[in-house]
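Engineer: Listed below are the structures to be examined.
Throughout, read-outs are computed from the coordinates displayed, never taken from laboratory work. Worth saying up front: this structure is predicted, and the values here are computed from it rather than measured. Cβ atoms are built from the backbone, for glycine too; each structure is taken alone.
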Structure P
Amino acid sequence: MMIDKWEIVIGCEIHTQLLTKTKAFCACENRYGGMPDTRVCPVCLGLPGAMPRISKGYVELGAVAGLALNCNIARFTKFDRKHYFYPDLAKGYQITQYDIPLCADGYVDLPFRSFPEDEQPGGKKCRPQNFKGEDCIIESNGQKYRRVRIERIHLEEDVGKSLHLQGSHSYIDYNRCGTPLIEIVTKPDMTSPEEAALFMQTVQEILRYVKVTNGNLEEGNMRCDANINLNIWEDGKEYHTPISEIKNLNSFKSIREACTYEAQRQLKQFQEDRQEFVAGYKNTMNWDEEKGVTNIMRTKNSFVDYRFTTEPDIKPFTVSEELIETAVKNVGELPEAKRQRYKKEFSMTDFDVETITSTKELAMFFEDAAAKSKNPKKAVNIILAELLAVLNEKRETISDVKITPAHIAEFADALEDGKITSKQGKEVFAEMMASNKRPLEIIKEKGMKVVSDSAEIDKIVQDVIAANPKAIEDFKSGKTNVTGWLMGQVMKLSHGKANPKQATEILNKYLSKM
């Protein structure tokens, strides 16, 4: 038999640690790193008689995350126990949410421009397992997006961290026990490894914008489990391969490469032994990044394995309208909405808006500078071409700079008003970054003054023409590119102070008569 075609089906489960001051159910500090087993108490260690209490900030941040990802917020919810037995799970069960999650029925829209050209969905319909629904390509404000539906976002606590050292010993750091998590569970709407990686990247960006998480993949406070299988058409019949859950992927590169490898592995396995999808059955895989392969860890036959029960030590609770209203205010304008607004208000390119909205702090810095400047476009160009170049060189972020948006606005206006030339601007900007002085103060201190007197500029132009007869002969013979060189000589003779616009007009006037 010959395979007619096949496609990948991916759903993601993203675990994200929240930026609360304390852990989910106790007063221990919520912080990454530190000496092992120093931020623990009877509650997060699950000692007999210890009673958990819900952190209000935990529920608030969970609601903010849900609203930012377009979910509905439950007005009534509860916690449950999920039983399984690993050394890093101190209690022998995990406090989570099972049948009444805090958030449900959301979505994330992935802009088409973010896909590599050869990977754009191009109008494909969602065709996940047993789903016969609407087209997942949507349009908004003239932009195309690939919609990934979110089934649920539930609250749960993190577990400890196993440390496997060289030799025969393993250790456990319980500092992470009880760290507040949300788990974001999608529908199986993604049809390529690139989509899965872009989805996680977009979620990371959104949740960072609303100050829910640090989203540092290298620290493990955001990680992804990818559920993947294949739809295969052979001789007119449709087949589905068993689902594999690839655990704890902690980089966008890992998501792409692990899903790519697993898809090929499943295709080969189907061709060899015809294994097909069985409801409730799943292979749990790990990703060996060094070897570039997935390896089976265990199999799951049903969720009954977890023996979910209602958490008896935490009463079901209601989520107040006041909490939800506060969460709505904390979400604010999200990055994609900012990009579309910037493109309209400031005529910015896709590249410019992607760069300027890369962090909320940078976007806010720009908005403040643009509001204070006569020419917002000039302000954004200074930030993109000058300020970010300095930050990249120093490996710093916008939060590290001492200058304010007012510095950028004043600098942009000095250029716009012709108080300094672009050449002088380089000197002013460098001094501004080094000393934190305002641009007008620097201009005054350095005695910078643009020469705008027509007679004075006229004399400088005549002197340049008289001193460069060969260049003039070249111009007369048709070498018009010499004009730029002559203009450079004018600026040099004026020590960079000649008004460039006036100097260009006067130079062109003389050359046109030759």
Structure Q
Amino acid sequence: MAGVTRRGLLSTAAGAGTAAAAGVLLSGTTARAEAGTAATPDAVTVGPADRRYLDLTSRCYNARFVGTPDTVRIVHSTRQVVAAVQEAVDTGRRLAVRSGGHCLEDLVDNPEVRLLIDVSEMSAVGFDPERGAFCVEAGATLGHVYRALYLDWGVTVPGGTCPTVGVGGHVTGGGYGALCRKYGAIVDHLYGVEVVTVDAAARARAVVATRDDTGSLGDLWWAHTGGGGGTYGIVTRFWFRSPEATGGSPAALLPTPPRRVLQTSVTWRWADLTARDFAALVRNHGAWHEEHSTHGSPYDSQHSLLTLRNAAQGTVTLSVQTDADLADADGLTGDYVAAVSSGVTAGATTQSAVWPWMRTTLRDLYDTGTHNRTKSKGAYLRRGWSDEQVAALYDHLGDPGYDGQAGILLYSYGGKVNTVAPDGTAMPQRDSVLKANFTTYWADPSQDDRHLAWLRSLYHDMYAATGGVPALDGAADGSYINYPDTDLADPALNTSGIPWQSLYFKDNLPRLRRAKAAWDPGNVFRHALSVTA
């Protein structure tokens, strides 16, 4: 996918203070010694004069935002996170936490952040027999998690397709990926979280909350199933176990991925696509997903991405991934491609290959390795786009004067993910069939305003009938907090009358606010798109 990247195309409470983490140490392969022992390094404090400072403050995905904290704290244990949070509270410094560094807005790299807590060294993955669940530290990347779970136990979690993304932000935002149509979202398998919180007495402590808990603890677990990161505390550990899993064998507690996948890509040249061809592709794609996104469909094991690049990049691509061991994998893929391309007169180039599942999953097909400036927006689609929306999309993407690396990414959705009630997790959009990511990239800082204006204009025109945003409970259904977009909080750009928090969280917002009031009464954990009490 040259040109476009998307990250590119992107129970019981423990004790307080420093004793908190000791109460939730794991046995087995995930056991991690706490501070003061030879096995765990001390926390590392890096200031602006340190040669490591530039690497740590520029370890962000979006080059538009580079933080300037007084201190970056590299932590290796929950105890060290508790200490760092307490220090920030005691000294009155605003804090933020970084896991994988893939945040698309300045929610972490904000000029008001004075203490940045970097959890990327906390990356252990293993099985916790006491909880009967897999434990993953918040600094692990998705690729590391997939590899460890699969090689050691033959299981996986249905997370995202970018292996360099950090678990910490991905899970708390309600992550999804190539296996979600068959197995649901990653948060549908989240059993528990360990969270460093700050109480009304300004005391930092670590707390464990699980889906078995009720009351305030239950709210804390639930808030981390799609309520967004950096809002209620700092997650240090996640526990995963499918809700329907039974027995004590680790190999039976999470989904089993396919042995092999059939990957097919179909590419059209922009120069060959007429306006009618383009409209047929987009309409066919939406109509197919409306018809084939009910759980139990033969297409549950199929994932696809339609990448609508702008004309300057030269191509439009449909990428399809199917379980290669299905009896009719070739037929299912062929029927899908035929349905999407029906009526398109332009010729296409098709490539197919069968890969082992893990090799496929660990390939980062999206990231070009460049550190570009970017802007992204999101939308849930309950139905395909209207003719007017498709025409607006074609006009903007076909603009010969626009030279940014733009792409509208339409990810397949639905299936098992839509069998969960809207309030079963904090992520309420449970009847959509597609997720859209609008994005553009550029390198020159002096061109920021031009590129931002282009994407804002496209998005506004796509949703002109609903105040410039994907309104709720119609053809669209709001947006996805892991595609954070501060424009939704700008009344000049969001004229719908729908508050930005509702666009992300819908009717789940009151419970999220209750969790915020209970677990972060001092609003220690905050950013431009964090839930407010």
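Engineer: Quick check: 20.9 is what I get for mean count of other Cβ atoms within 10 Å over residues 200-207, calculated from one of P, Q. Which structure matches? All intermediate terms of the calculation are to be shown ahead of the outcome.
Structural biologist: Details: P: 20.9; Q: 18.4.
Source structure: P.
Engineer: Here's something else I'd like to know. Compute mean count of other Cβ atoms within 10 Å over residues 64-71 for each of P, Q and report the one that scores greatest. Working shown, then result.
Structural biologist: Working: P: 23.8; Q: 18.1.
Answer by largest value of mean count of other Cβ atoms within 10 Å over residues 64-71: P.
Engineer: Still on this structure: Can you say which of P, Q returns 23.4 when Kirkwood radius over Cα pairs in Å is computed?
Structural biologist: Derived from the structure labelled Q.
Engineer: Distance in nm of label points 7 Å out along Cα→Cβ at positions 144 and 400 was computed and gave 5.0; which structure, P, Q, did it come from?
Structural biologist: Numbers: P: 3.9; Q: 5.0.
Derived from Q, not from the others.
Engineer: Of the structures labelled P, Q, one was used to calculate helix-only ellipticity at 222 nm (-39500 (n - 2.57) for each DSSP H run of 4 or more, over all residues; to 500), giving -11500. Name it. Could you put the intermediate results ahead of the total?
Structural biologist: Details: P: -11500; Q: -7000.
Clearly, the read-out refers to P.
Engineer: Using Cα Rg over 2.2 N^0.38 Å, for residues 336-447 alone as the calculated read-out, with 1.03 as its value, let me know the right label among P, Q. Please list the in-between numbers first.
Structural biologist: Values: P: 1.03; Q: 1.33.
Working through the options, I get structure P.
Engineer: A value of 14.4 was derived for mean projected area of the Cα convex hull in nm², for residues 224-431 alone; which structure in P, Q was it taken from?
Structural biologist: Details: P: 20.8; Q: 14.4.
The correct label is Q.
Engineer: Suppose FRET efficiency 1/(1 + (r/R0)^6) of positions 192 and 296 (r between Cβ atoms, R0 = 30 Å, to 0.05) works out to 0.55; of P, Q, which structure was it derived from? Walk me through the numbers on the way to the answer.
Structural biologist: On the way: P: 0.85; Q: 0.55.
Only structure Q yields this read-out.
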